[in-house]
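**Q** Some structures to go through are shown next.
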Structure 1
Amino acid sequence: MNDRRRGPATGWFGIYYGWYVVGATMLVMTVASGLGFYNLSVYLKAFVGHDGFSVSAASGATACFFIASGVAGLGVGALIEKYDVRITLTAGAIICSVAMFAAAHVTALWQLYGFYILFGVGYSACGLIPGTTLVARWFARRRSQALSIASTGLSLGGILLTPLSARLIAHVGFAGAAPWLALVFMLGIVPVAWIAIRPSPLDYGVGPDGDPLHRDETGALLPADGVAFHDAIGSRFFVLTTLAFIFAMMAQVGSIAHQFSLVAGRTASDEMAGLAVAVLASASIVGRLIGGWALAYISSRGFVLALLVAQGIALVLFAFAQGMGLIFVAGLFGCTVGNLLMMQPLILAEAFGLRAYGRIFSFNQLFMVTGVASGPAVMGLLFQRSGSYEDSFLTMAVASVLAIGLIMAAGPVKA
């Protein structure tokens, strides 16, 4: 990245341009998560209901999405260190659009798996890895607030775009909806990336938060602060923190996947189950914004530990709650959902700096596939064995306790 000046790092109304990057990143994440991560269950239902694939075949293909996303993320992390991140975002949007358009013509099992693998590769290039890297580059002191706002797009996508795409598929079928969803992927990401996003504050001749750049006695720019990639991934902090978040995400994603079924079964009401999901999503947004503000006054490690304690308590309550109590627990659980997802990239940036952040975070995300993919499956197997959700949610509470122990064993963030 060169150091030519393009004027002060301010946008319209004299606001630091990093906040415009945050807003644009939030929009990109809204599209990617709304039509990607949160829409996976919608696609699964469409392939099973309209195209005649078995539930097991479609579920296996969905798992391939997470595996492909995690593996491709390693390449994405390396690419955004060398090239303009907007190129990666554009490539990801194009790949997702091509995959979505082609999905309308899926008739064989190998084509189904090919769709999910290609879709996972594209999603990794326009999702969390480039988004969090952008925010980390533009902010240091206010990184937690910036990341809380940008990552709100993850929840907004599930609230705004996923229901709309589900209705569209219900009305015109998956074949009819796929070209329109592909178009939304392109228009929702590519123009935003090239109009509003700038790869780094270095393009404006300033550092994170708009602060002056650090130079040596010759006037040359000092390299980005931080730890080398191989030193970071071999550290005790990285290994134990990554293990902790594997257990945390296993509990979180597994519980989210089965929440609708839990509430519907105990209340005999799909409407009540839908309300619980809406409360969880809303609490996720509110909790994340409050958490981003609070992190200016408390330690990130202490905050993560508090979130894991709250998650464990919520999962124990889910195991036994009835009626409206389930709605209250959904709100408590939602507050932890948004914040834990935000804390994962934030704590890595705080620990290892920006020198190799993209590669470090992408390597971390490769292992997160284990937790994300196993959570729903483990809970489903436990439910099938016992016939109730008590054992399932208590097991996920134990996973949260294991995460607490691993975070404590990892030591201070800046050791």
Structure 2
Amino acid sequence: MTDLQTHVPAPKARSASSPFGLNYLGFTGAMGLASLGDASWYIALTWTLSRSVSPAVAGALLALASLPRMVALLGGGVLADRKGPRRVMVVTDLLRCGVMLTAAALIALSGPSVPLLFAAAALVALLSAFFIPASGAVKPLLLEDRDLVRGNAMFVLGLRGGQAAGGPIGAWLIGVGGVALIAVVNAFGYLFSAAASWRVRYLREPAPAPERPRFWPQLADGLRYLRGERGILTAVLLITLTELACAPPVNLGLVLLSRRMDTGAGGAGLLLTAYTVGAVASSVLAMSLPPLRRGGLALIVDTALAGVCLLGTGLAHSLWITLGLYAVLGMVTGQSGVILVSLTQRLTASAVRGRVMAVLSLVIYASAPLANLLYGLLVGFLGFAATMAVFSSLAFAATAIVVLTPRLRSVRLD
């Protein structure tokens, strides 16, 4: 049984693949380009739906279109372990490219109808359920263990950069060529991503899949493995607590704070920008000065500061103070997330890494809607400040777990 280790040893000396080398840089660059296309497509999708149906119906359609990703994530993890993550990523990107090109052709012929857009969004969400676990499982095959923190930070930076650029580019493309043009741009993003995944070279080969594997036994084996690995379960629990604590303030909390301080939509936008700047800064910091030898200490500081920031936003009435709290919140949650994902990847056996990353992704994607629902209910019953205190307690609970777990408290990632 694998447990959290005081010092997770690096593999024996071999030809290293640096996160700053062309092999990994090309991979993360292509992922960023694909996320740019995704963000542009999402802008086009929401813009078109909001013009065709009521806001309530548009929101319901967007939520329903994302459900296939949630449902299929565990299956995506099984497939990544069975076929190898690189192959799954290539095939998934090619299929997503095909969906986008087909959607572009149909939109050009008949216009951007609601059923067509919904079907395209649902298919892309379904295929992304196979891509996401594979992309999490492939990074430990491309990098030395000591480089995982830098590599994950670079990957997140590429995704955030693509998402940030995709919004304004998508808005511009709508005016230039409409939804069909954005679908074509997104298709080429997936095509570049597939080419980059195909060209990437493994540092270590994935574990061979069993002969004649069957889906349900493979899935059950992965879940049994996770249940028996206390160290990995602890890391997943910490990620769950931080996601539950921090997702609502970055979603509903932005709007409620802007109303409370009477700053309007502009205030909500500034708060989101502050959080994003903090998150980007955390990626840059983790790339340049990764917390390798003091991973446990970094987790204690990050989760504790997250709790302080959440508590502070419930008490603050100044926009400038709240902007600072959101910037710090983005920085500490970004760093703790990179540390915990890197730790999970290192502790997980190669043969089941796709399934474990699928469970981790499912936790992350499921936490936000559940936490938003609870957040909205509590604000109605307890008020804003008390609700923020409740959610800050989740972050402090994560701090307590790290402090009270000696092997986690002293974990190293070098």
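Each reported figure results from applying straightforward, stated rules to the coordinates on display, with no laboratory input. Quick caveat, the model's predicted, so the values are computed rather than measured. Cβ atoms are built from the backbone, for glycine too; each structure is taken alone.
**Q** 1, 2: which one has helix-only ellipticity at 222 nm (-39500 (n - 2.57) for each DSSP H run of 4 or more, over all residues; to 500), as calculated, at -29000?
**A** Numbers: 1: -25500; 2: -29000.
This figure was derived from 2.
**Q** Suppose distance in nm of label points 7 Å out along Cα→Cβ at positions 23 and 303 works out to 2.3; of 1, 2, which structure was it derived from? If you can, show how the numbers build up before the last one.
**A** On the way: 1: 2.3; 2: 3.4.
Answer for the origin of the read-out: 1.
**Q** Something else about it: Ranked on relative contact order in percent (Cα under 8 Å, 6 or more apart), which label among 1, 2 comes first with the largest value? Walk me through the intermediate numbers first.
**A** Working: 1: 25; 2: 28.
Top value of relative contact order in percent (Cα under 8 Å, 6 or more apart) goes to structure 2.
**Q** Also, quick follow-up: When mean count of other Cβ atoms within 10 Å over residues 183-190 is compared over structures 1, 2, which one is greatest? Walk me through the numbers before you get to the answer.
**A** Working: 1: 19.8; 2: 24.2.
Comparing 1, 2, the top value of mean count of other Cβ atoms within 10 Å over residues 183-190 belongs to 2.
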